[in-house]
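Structures incoming, each one as structure tokens.
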Structure 1
Amino acid sequence: MEQSKEILWVGTAYEDLRDFPAASRRDAGFQLSKVQAGLDPDDWKPFDDAGAGIREIRVRDPGGTFRVMYVAKFEEAVYVLHCFQKKAQSTSKHDKDITSARYRAVVRMRKAKP
């Protein structure tokens, strides 16, 4: 098994995850621990609309449908870009824009490192 990667939270992603209902928050945390270990989450899909290598973890429970957008393709860390409750069948432009902007910020930050 791969060595566990660090999780780095971008923007308000951590605070947003903490706003999930307890059961959804636990499930999202468990799924992120699988990603840290180099495994796939139980329910995910690619989300390349916002940037290459972005994936979304899908969390469903009676309290609603939630998403955790992350990118794990970089060797140093898993970057959690955005966490939100999904309220419609398709992802809103607002949530796509946040995910995309945070992805671009991660790419810029990585390029700026010596």
Structure 2
Amino acid sequence: MAKKIMIVDDDPIIVKYITNVLEDNGYETCTADDGVRAYEVLKQEKPDLITLDLSMPEEWGTRFYRKMSKEQEFKDIPVIVISGMQGRHLAIKEAVASLTKPFDPDKLMGIVRKTIGDPK
């Protein structure tokens, strides 16, 4: 079974782009468009890695991350922040990497492979 990556972003164009990049490289994906929905998807899908936008409606990525990291079952899932927001005060210090939109898909894939390995 392929490794699964959850994409959390409120922009459907970004979600489709990241989904295509990851699936073209053999990974399974699941998506959520805000932090509230992301927690539901997290519990259901139990991904191997999460790409996380910071600024979203309903619940920001940082708040979702805090909630997720308090749960024993989810606290060790690696997170890659992918956001258009500037400023270190918004960053998640525990993230394995932070990419600024627009980002290089090859750089994303390098981080993914380094973090969770090949898709299978």
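Bear in mind that the values in this text are calculations on the coordinates, not laboratory data. Source: prediction; values computed, not measured. Cβ atoms are built from the backbone, for glycine too; each structure is taken alone.
Of the structures labelled 1, 2, which one yields 3.5 when distance in nm of label points 7 Å out along Cα→Cβ at positions 21 and 53 is computed from its coordinates?
Only structure 1 yields this read-out.
Please state which of the structures 1, 2 yields 16.6 when mean count of other Cβ atoms within 10 Å over residues 29-36 is computed from it. Write down the numbers at each step before the final one.
Details: 1: 16.6; 2: 19.6.
The structure behind it is 1.
Hey, distance in nm of label points 7 Å out along Cα→Cβ at positions 45 and 77 derived from one of 1, 2 reads 0.8; which structure? Show your work: numbers first, answer last.
On the way: 1: 2.9; 2: 0.8.
Label of the originating structure: 2.
Please state which of the structures 1, 2 yields 13.9 when mean count of other Cβ atoms within 10 Å over residues 37-44 is computed from it.
Numbers: 1: 13.9; 2: 16.9.
Derived from 1, not from the others.
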